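These notes open a run of structures that come right after.
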Structure P
Amino acid sequence: MPIFTPGRRWQGAYKAFHKESVGKAALARLELLIKSPLFGCRMCGNCLLQETAFICPMECPKGLRNGPCGGSTADGCYVDMTRPCIWYEINKRAHKMDREEMLLEVLPPVDWDLVGTEAWGGVVKQWKEYGGKNLIKGMLSKDPETKERVWDEFFVPIRQPDWWQGDKEYHAPAYDEPVSNLERSLKTKDFTVTVEVTPPLGSATGKMRRHIEAVKPYAAAINFTEGASAAPRMPSQASAMVALEMGAEPIMQIAARDTSRIGLQGIAIAAGALKIPNLFVVTGDNPSVGPIPRGRMDIVDLDSVQMIWILRRLRDEGIFLDKRTTKFPPKYFIGAVASPLASEPQFQAIREHKKVNAGAQFFQTNLIFDADALEPWLNELARRNILDKMKILIGISILKNMKMAMYMHEQVPGIRIPQHILDRLDKAGDKAADEGLQMSVELIQNLRKIKEVSGVHIMPVGREEEVPQLLAEAGLISPDSIQTEAKA
């Protein structure tokens, strides 16, 4: 199998922030000249090629080092459609090379002190310490377990710095009693409902408060987005504080796009102090889909898997990224995004498996419009034996008209609306809003028949007042309870 990928572009290395000796600078230049055309190397200083099927993950415009974003497709990268999704290519090659399980290892974030410097020196040093003969002998062994052990013994110390120590094992939460109402509901109820409320554009919170009031009696918790569509709004943390003030339980989103490693750990401490019980990690829409002028699009400081890993360790072990410790770690329930239909089910299942191992306890999916379409993805999760380690809330929306549906279908990464849904909405004409509500009712009813589904996450997109009606018609609440709440 050829290592060279046709159509690969030359990309410059990230620039180092310090001076180097002439010898090391020359070695770095040679390394770039060789590895860039072969592997797409961008000289991150912490080479991961052995674990990513010999395709550099730093070719991803978002700089994601642990798997694809929710917009991953076989068609191309939504940030730059002239390129393939590099993580789709990594997954595809790993599958062909029978190296898929290597993709489960939680790989470290970039150490910016090493960016642009050579990585071969570390390999040579490890060759001397481990013994080249031992490596060659192990890799020539006919025993697969011996090969894997020797491979890990040689390469893990190179790619896993002592401040990270990522692995591919499952890490259960280090507590027993639920830390939030949402966690309690997911553990004790057959079907849980969460609802998304969009934070305001300005400082006035009246509309958001009305939406919170409308859904609060029926939702176990309320999500507040963080810079959705790469556009500024009130931060999720501020919105969560408004919800707490109103007696509603919030789910606070943290977007990798806008969060540094320092900022993430500070946010986690703040969430603990402010009694925000649910944290939800997203990569975040790339600025390419947002308004102009656009921010930097080529790198995130942390990807969502790394964020989950850091949040879990801080909560369960009281350990910061720099290995400092705290006697008073924050407590929270950790959620993440799942994208059942973004790519091939077996590739997406690897991503979800990796998040579960890192510490994700519940998933809210991208918008789904057909319950039957979930089956291949759920089968892949079952094959990986992780369905008992997390809870799944399926994302649904209430379509208002064809314009809204086509915008989601064509412009929102990771969302595809089946043609039969579009046809049904189009046929409804002036009654499209009613038809959209009815389709959501039917979808919830069908999802309730799937035992692996723990509930729904409703994204009303401006139709928050209709959520009680939706839940009543779907049989999740009594119609009388709506009248009681309205009178109250």
Structure Q
Amino acid sequence: MTEGASTTDEIAKLRAELVKTRRENAALAKKVAEQSKQIDDLKRQLGESQRGGKRQATPFARRRRVKTRKKPGRAPGHVGASRPAPPEVDDEASAPLCGCPDCGGGCTDIKDHEQFVTDIPPIKPRTTRVVTQSGWCGNCRKRVRTTHPTQVSRAGGAAKVALGPVAHGMAAEMKDRLGVPYRRITDFMATYCGLRATHGAFIHAKPRLAARGKPTYDALVGIARQSPIVHSDETGWKIDTKSAWLWVFATPTVTIYAVRFSRGHGVVLEMLGADFAGTLVSDGLPALDPLHKKHGFRRSQCLGHPLRRAVELLDVQKRGAARFPHLVKDLLTDAIALSHRHDELTPSTMAEYARRIERRADDVLAWEPTDHENAKLAKHLREHRDQLFPSLYDPAIHATNNFAEQEIRGAVITRKIGGCNRSERHAHAHAQIASIAQTAHRHGLPFSDVVADWMRIRPEREPPIIPTAIGLLMRAAEAKRSRDRPS
């Protein structure tokens, strides 16, 4: 072979290797592009699963667009609702038809058309001048003084002008239950109520108000400790610059808040007691596991949280890895649906369906997923297996922890709009006032009625116990039940 032919063969060989290398590079570039797209999709989905990542403008925005939306309004066949005619009428007005409003001609067959307009009249603050008397008692050897039920304190001099219980109760409820900042509260009162007050007056009055309501708060805690079912949840909080948590403990009759620096099970033991005999409904927070492992608590875990985890896994898992979260999703969805059928099914039928759910759960949890995230979910469900389905046997136990999440939602709004607290003193005051205001609201009782009971000047010989506010709450609850009870 000549030298020229050898060189030509070598050049052809190098060209073939170059074409092959270029094809391999193109294939690798395509694979890298696909993997980069998958990584971007995973980051986007992770951000959405964390309530929009760091975007706080719309933390509860819908993640996916719904193609077919349900028709607005109530379902077909549902009884319509409208404002009923008021039982009492304070004023009357009429517009007689003296002639056609268009041409001025006479009209016949005149009919009456009734309409009611309910509105709020102009509000004017009411000031009461209270005159009390004092004198020297020769028997007691001291100066005594009279009191009047209208008084809220015995202060005199520069402090003789005081705000009443309605103003304090309204401000406290707007701040601690509804999350309105104090400056906006004073602005609202000045604009619509004609009452001018500084926001500092309400800020300084808050700890004193909470101190008077402490026995009422303690009584609510006692009611929760005796309740057969308590729903619990927590959310982040701030005391000055320190991280804390605001806890909620909700029962069918009371709602209790507590602000603590701990997110552990010790807060539950403090609030409910180590001898709590009821059922605690909560999420799967690992810090709460010692409650049933060490202290013998009966727990029912929210099925909504693992259900959301399974749905999120379905968004990222592919092929065979998606089978396990799909089975978990179907199982928990069916369990939640069955827990709502206690009134529809007989106890024996309900028990049979519950046993079927239990057998399905055992079959699903017998899997040993190789995917890391699937394995974590399976491990969590196995460790809390006996806490998954109490709602299938007891109609009073909810399958999810939505009740506690709803009760804590107001605290989240307060945190976002009005901020948290600058001191532990005000944090505890916020928890106490919010607890009693929310409980009163649930029973249809104005919080100002409870505050009026707190601020009432009591005779020195009256026992320093305050069952009165709790009695107000319970009487309001009984009156509400009587109104709702069918005749």
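Taking distance in nm of label points 7 Å out along Cα→Cβ at positions 84 and 284 as the criterion, the largest value within structures P, Q is that of Q. Given a value of 23.5, 80 for Rg and Dmax of the Cα atoms in Å, point me to the structure among P, Q it was derived from. Among P, Q, the structure yielding 23.5, 80 for Rg and Dmax of the Cα atoms in Å is P.
Structures compared: P, Q; top value of FRET efficiency 1/(1 + (r/R0)^6) of positions 76 and 124 (r between Cβ atoms, R0 = 41 Å, to 0.05), i.e. the largest, recorded for P. To which of P, Q does the computed value -15500 (helix-only ellipticity at 222 nm (-39500 (n - 2.57) for each DSSP H run of 4 or more, over all residues; to 500)) belong? Here the read-out was taken from Q. Looking at FRET efficiency 1/(1 + (r/R0)^6) of positions 220 and 436 (r between Cβ atoms, R0 = 25 Å, to 0.05) over structures P, Q, structure Q comes out largest.
Taking relative contact order in percent (Cα under 8 Å, 6 or more apart) as the criterion, the top-ranked structure out of P, Q is Q, with the highest value.
Here, each number is a calculation from the coordinates, and none is a lab measurement. What you see is a predicted model; the values in this text were computed from it and never measured. Cβ atoms are built from the backbone, for glycine too; each structure is taken alone.
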